[in-house]
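**Q** Please go over the structures that come below.
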Structure P
Amino acid sequence: MADASEFDMPEFAPGTVWLVGAGPGDPGLLTLLARHALRRADVIVYDALVNVDILKLARPEASLIYAGKRGGRPSTSQPDISSRLVALAKAGQRVLRLKGGDPFVFGRGGEEALSLAQNGIAFRIVPGISAGIGGLAYAGIPVTFRSINSAVTFVTGHDSDGQAPAGLDWRAISDGSPVIVIYMALRQLDVISGNLMAAGRSGDEAVALVSKATTDQQQVLLTDLAHCAVRAREVQLQPPTMMVVGPVAQLHRQLNWVAPAWPMHN
């Protein structure tokens, strides 16, 4: 059987940057290209949500630079991160920008790639498994199910200041999508659930909250829209947490394939 060493992997050239998705947490969900980059990079600039076990795959000589950003907390500014990537590449380093999930799904990878392009730095995008799909799969929740929904909407749960995202048309989101997946939802559950109910979603509608998806600390809380914020506080759910609104959340009861000690139910 072939392993990663038998595939023709692209060269990770000095003076270039690879923007790589590390997936939702489980190191087994890394792509072959992500593993290849970890073994070739001179410097790895990594986010807060990257599993530390993934960093152990880096070659011993590589420099590790933390550039975590968590909404509402003091953190490295996006312009500073982008500038550092440019500077490291211009110094001739093979730079791996390692981001949780997928770099182009609420990961600001597009901003970093644009900065590299504007500064004449060659780069490669390596997609990762997004928590909104892969993380929910570990909770036994399919984001689409033929007899339930033919559309799904992905929403961020907070802006760069940690506040609920402004300018969203909650009525359009509520009316247009049977299933809504909200990233980084925990801090703003009261606001998000209130906005959805004000837009017409029923307080009885099923909600699943998936904390630390795909890791050995994963927890799943199955509740409803009206009570999700209170229940999350009661069980002291921890970030990062995905929120799923819609009937597919109920499938967790039947499709939960992870160890039964992990989930929590109302």
Structure Q
Amino acid sequence: MTSTAVAGEARPSRRAHITAITSGKGGVGKTFAAANLAAALARMGQRVLVLDADLGLANLDVVLNLFPKVTLHDVFTGERTLGEAILPAPGGFSVLLAGSGMVEYSRLTPHVREQLQAVIADIGPKYDHVLLDTGAGISDVVLYTVSLADDVLVVATPEPTSLTDAYATIKVLATTQSRRRVRLLVNQAAKPTDGRTVRQQLQAVVDRYVNPTLDGPLRIDLLGAVPSDPSVREAVQKRQLLMVGAPGSPAALGIVEAATRLVSEEQRTS
């Protein structure tokens, strides 16, 4: 079942489950994961919106092959309404796109803080899931965006540099936001065991260096692993969602498994 979220369709007494999707470094497939995870959730009948919160270097529009006339920048300046900026995306979900190259949004000013908080509060009651596609790294804007989410999903690859940066991100989230649970999605997994191996490696370093300094241990939960798959490169080059162009590919099935686990875990805890 595919369900396209409709702006303005409110659900009484509930709000979306908000997940920040972030990474320690660029190039690990964070935006790819956010967009395809949204499509997988939509296929399950969930009402989903992806907010492009990489305010300085937004590229969700490129991944989705969209050419927005109204962006988050127009909402922030008051020139257009939030409803005008929310667009339907391929894959049956909604998107709120940011204008790329907006230098004034690369710093966490009081205006950016207030506008982000207001936008997320406004869209929350209208969806089942809101995915915040943050920038990479640990800038003030990224960390503030993550602080507005119920959960955080860190995307990493098995590459040593990605693991180092993922650890740095997790450490900052644990120490500055009191996060005691972080989800992990391992992208570009070469072997079926890569997901578990990466999680164990990160958890071991956290247990040794971070958890002794906290008032309670931080747990890293593996949401899933997306295998290396030539279909991903083809989809990116075509500016097409993997869930649309190759839904039966190994990488797409890995995304579906992660989406299924996300919904299942939320239902158990709600």
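Just so it is clear, none of the values below were taken in a lab; they were calculated from the coordinates. Quick caveat: nothing in here was measured; it's all calculated off a predicted structure. Cβ atoms are built from the backbone, for glycine too; each structure is taken alone.
**Q** One of P, Q was used to compute semi-axes √(5λ) of the Cα gyration tensor in Å, for residues 51-106 alone, and the answer was 17, 14, 8. Which one was it?
**A** On the way: P: 19, 17, 11; Q: 17, 14, 8.
The value was obtained from structure Q.
**Q** Determine which structure produced the value 19 for relative contact order in percent (Cα under 8 Å, 6 or more apart), calculated from the coordinates; the candidates are P, Q.
**A** Computing relative contact order in percent (Cα under 8 Å, 6 or more apart) on every structure in P, Q gives 19 only for P.
**Q** I would also like to ask the following. Compare percent of Cα pairs over 16 Å apart, for residues 123-202 alone across structures P, Q and report the one with the greatest value. Display every interim value, and only then the final one.
**A** Values: P: 58; Q: 53.
Top value of percent of Cα pairs over 16 Å apart, for residues 123-202 alone, among P, Q, belongs to structure P.
**Q** Work out which structure the value 27, 22, 18 belongs to, where semi-axes √(5λ) of the Cα gyration tensor in Å was derived from one of P, Q.
**A** Source structure: Q.
**Q** Quick one: helix-only ellipticity at 222 nm (-39500 (n - 2.57) for each DSSP H run of 4 or more, over all residues; to 500) came out at -6500 when computed from one of P, Q, so which one is it? Intermediate results must be reported in sequence, preceding the final value.
**A** Working: P: -6500; Q: -12000.
Computing helix-only ellipticity at 222 nm (-39500 (n - 2.57) for each DSSP H run of 4 or more, over all residues; to 500) on every structure in P, Q gives -6500 only for P.
**Q** Hey, another quick one. One of P, Q was used to calculate distance in nm of label points 7 Å out along Cα→Cβ at positions 67 and 91, giving 1.3; which?
**A** P
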